[in-house]
Structure P
Amino acid sequence: MKNYYNILGVHPSSSKEEIKSAYWQLAKKFHPDLNHNDPQAEEKFKGINEAQEILLDDEKRKDYDNRWRAREEQKARREKTKAQQAEFFRNSQNAAFAVTLVIILFIIALATGVLTLGTANGNKTSKL
């Protein structure tokens, strides 16, 4: 989705007069008849026209603003989910490391005789 406000260099709270003024300045600057040597001027001019067409029509601007807001909210939710997943992954890695460390210490304790295993009836089993 194109950011029409950025195309015209105006703020979303800009008035119609500010949008018209920005449009005319840019239209003069990028008009294809005045920029024969600039192959991108025509594309820029088309984008400027499209932006002013949307932003100067109250209904189209309202619809555009609603769609833009929904898009930004969706983007924020995606970024939040991504951050939560990264945090979960870091926590999972930390938990896996802790479990691995406990298992290693358990094995070392068994191997050095610091810890012995017993059976259900309380008799000690042989060392590893």
Structure Q
Amino acid sequence: MRIDSGQTTLRFPPESQKKWDALRRRAVATLVALVVRLALNPILGDSIPYIALVPAVAFSAWYCGVGPSILSVVLALAGARYWFLVPVTRLAIVDRVQAIGILSFLSASGILIAYGTSASPQ
């Protein structure tokens, strides 16, 4: 990292900059997916809470790599659990149906990450 004299800009080495860019893209993709799902909440309710989050995981796996993809899954899962599943604004798993949904999302995400990172154009 280098700080230019007289300026407040920070310059990171290209490797660090690429990692930060990947993390930003992952965060934006997950945030957009959560907002889309939130917009669909009046229609979908808590029936399929992870449907809009799968594309964010696929995007992260394809373009960002394994680490950002895992973070995307964790953020998506926490956001879905907190905002879309009853009781809302709690992170606890309440029943078996929610546990099965979480395990299904984690399994599908794992497959997407494995496939996406192996077939990624990078």
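Read-outs: derived from the displayed coordinates by stated rules, not from any lab. All values reported here derive from a predicted model rather than from experimental measurement. Cβ atoms are built from the backbone, for glycine too; each structure is taken alone.
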Highest-scoring structure on percent of Cα pairs over 18 Å apart (candidates P, Q) is P
Structures P, Q compared on FRET efficiency 1/(1 + (r/R0)^6) of positions 70 and 110 (r between Cβ atoms, R0 = 41 Å, to 0.05): the greatest is Q
With Kirkwood radius over Cα pairs in Å, for residues 38-93 alone derived as 11.8, matching label from P, Q | Q
Of structures P, Q, which gives 27 when relative contact order in percent (Cα under 8 Å, 6 or more apart) is computed from the coordinates?
-> Q
Match the computed value 18.4 of mean count of other Cβ atoms within 10 Å over residues 30-37 to one of the structures P, Q, and report its label.
-> Q
